[in-house]
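Just below sit the structures, each encoded as structure tokens.
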Structure 1
Amino acid sequence: MSNLNLTIGGRIFAVACADGEEAHVTRLGKIIDSKVTESGLAGQSEARMLLFAALLLADENHDLAGKVASSHLNDLPDALDERLALLAERLENLASLLEA
């Protein structure tokens, strides 16, 4: 288990992750930070800031899923569903780590 610090919205969050996942978790933290920064959410309460960042990311995910569903990639729905479920699980795990 590794510990690292993520800076999101100007605040530092200590999180734990599996060994070898540090770079991945750091990239995810940067994505969340960019959503917070782009949306002008920095300075809000931690819960509000992270809630809106999660909503923005979920909205993007929803839009992408809609685009894929309407495309001609209908031969890949099971793989896409599995990938989206994995992404949702990772986002939930990250949110749980940040709330701790």
Structure 2
Amino acid sequence: MKLKRGVNLAGIQPELVVAMIVCEGIISRYQEFTVTSILDGKHKTGSLHPKGLALDIRTRNFSGESALKNCIEDLRDALGPQFDVVRESDHIHVEFDPKP
């Protein structure tokens, strides 16, 4: 696992640590696992990043569209319904957001 320079881990929640471990196992089958943001950066209103419950994963090194789509499905399957896995323009967003 690599952390982009400046990624802030101060205040990361345990649920996100578990997600990072799961993500590393899956992402590393497709490309190097690089976290680009957790508690840092600019995010949408209502984002769970400031609460330490979301992370962004670099996608620029995937070998193609099919590999990226397959990886996202693998992440959703492995993380389960308590996590949202969302494809953004230049990263995969993963957040712990259990539904009642």
Quiz item: Here helix-only ellipticity at 222 nm (-39500 (n - 2.57) for each DSSP H run of 4 or more, over all residues; to 500) was calculated and came to -22500; which of the structures 1, 2 was it taken from?
Solution: 1
Quiz item: When mean count of other Cβ atoms within 10 Å over residues 17-24 is calculated for each of the structures 1, 2, which structure yields the highest value?
Solution: 2
Practice problem: Out of 1, 2, choose the structure whose coordinates give P(r) over Cα pairs in 5 Å bins from 0, in percent equal to 2, 12, 21, 22, 16, 13, 8, 4, 1 when calculated. | Solution: 1
Exercise. Given a value of 19.9 for mean count of other Cβ atoms within 10 Å over residues 33-40, point me to the structure among 1, 2 it was derived from.
Key: 2
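From which structure (1, 2) was relative contact order in percent (Cα under 8 Å, 6 or more apart) calculated, if the value obtained is 23?
1
Coordinate-derived values only; no laboratory data. Please read all numbers here as calculations on a predicted model, not as lab measurements. Cβ atoms are built from the backbone, for glycine too; each structure is taken alone.
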